Structure 1
Amino acid sequence: MSTSKVLHGHVELHGGKYQIPRKPTVVVCVDGFDLTYFETGCKDSILPNLISFVKSGFYATAKFATRSLTNRNNVSIITGISTAGHGIVGNFYLEKKTLEEHMIHDHSLLRGSTILERIANKGVRIAAIKAKDGLRKIINHGLLSSKGAICFPAQHANNTTEAEHGISDVDMAWPSRI
């Protein structure tokens, strides 16, 4: 996330209060990653970029209460509430009429807004980059209506479009256009 001007204040969502970033801010979520790998990688100096983030910024490890599932954990991070509040309880859902299992690929089951959407609406430029496309449409909830918001999967960076991802030609433009 980056701001083009100094913004002050906060946004409120789902009973929480979130400070609007005053300077460029990067949040890295590494889902399902054993902390031992990270600690060993830092100790052995094989993760130079992550070491730089830890030394020059804020670093914390989040704990989860139940088995790690990407969709529900990532949506909890961007909404600030648990699955009971935001409605994404797993990576799949059961269609009531057909009893068929479907992967969750969009925000149709999402209850409410996201912190990203709220701060984007206050003028903060957002770049949300996922490894895979599966969760992008949930994270992208409300972002593309905000000027300058970008949300794309690294998996398909060479196929991005302004209309769907907020940026095209990522291979050539990224990161200079963010």
Structure 2
Amino acid sequence: MSNETRQRIIEATVRVLARDGYAAASVKDIATEAGVAPGLVHYYFKTKEELVAAAVAEGCQPAPWPAAENAIEAAREALRTIEEPSDDELQFQALFREMLGTATRNEEVREALVLSIRAEREKIEAAARAVMAQRGESSLHKAPAVAAVVWGATFGINVQRALDPEFDVSAAVDALTGMALR
């Protein structure tokens, strides 16, 4: 059995969880999505929880930081991507929201989500430090708090987009950009 097959199963699990939710996702559905027999899923993953934890760890990786001439423009561009997320980003968001409830009862899933959040905050923190340094600010010690607030605001914007068809994403992103980059 190959790592390629294992990876295909994990990727199928991400799609099924994001689409159908944890409770409705069955190993049979995941196997069908991956194009493998259900027994092969059990060969690689002893339990549904182990499979879900692997999928969360895979599917909840932070997006790459946009390239730009300077730190402020890179941060502005990263915040702009919130307005029109890629299909992969929308799938990630759906998976993340779906797995929040599961994380309260499943330690492996909770740990995978925490690692995802920490990785995203570290990326945002590095960007905040770069913006602060570019501006000549001496308050670099505030970068972790800035990262936590930006992560929380971004998450909130994404939840509102998913739930409220009347939510003005552009206005929210403009406000966040103004606050984060002032």
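One of 1, 2 was used to calculate relative contact order in percent (Cα under 8 Å, 6 or more apart), giving 21; which? Of the options listed, only 2 reproduces it. When mean count of other Cβ atoms within 10 Å over residues 41-48 is calculated for each of structures 1, 2, structure 2 comes out greatest.
Each of 1, 2 could give mean count of other Cβ atoms within 10 Å over residues 73-80, but the derived value 17.8 comes from 2. Each of structures 1, 2 was scored by FRET efficiency 1/(1 + (r/R0)^6) of positions 49 and 169 (r between Cβ atoms, R0 = 30 Å, to 0.05); the highest score is held by 1. Looking at distance in nm of label points 7 Å out along Cα→Cβ at positions 81 and 113 over structures 1, 2, structure 2 comes out largest.
Source structure of the calculated read-out (semi-axes √(5λ) of the Cα gyration tensor in Å, 25, 22, 19) within 1, 2: 1.
The value 3.4 for distance in nm of label points 7 Å out along Cα→Cβ at positions 9 and 33 was derived from one model only; which of 1, 2 is it? So the calculation was done on 1. Between structures 1, 2, the calculation of FRET efficiency 1/(1 + (r/R0)^6) of positions 25 and 97 (r between Cβ atoms, R0 = 25 Å, to 0.05) yields its largest number for 2. Thinking of 1, 2, which structure, once helix-only ellipticity at 222 nm (-39500 (n - 2.57) for each DSSP H run of 4 or more, over all residues; to 500) is computed, gives back -6500? It must be structure 1, since only it matches.
Values quoted throughout were computed directly from the atomic coordinates according to the rules given, and no laboratory measurement underlies them. The model shown is predicted, which means the values in this text are computed figures rather than measured ones. Cβ atoms are built from the backbone, for glycine too; each structure is taken alone.
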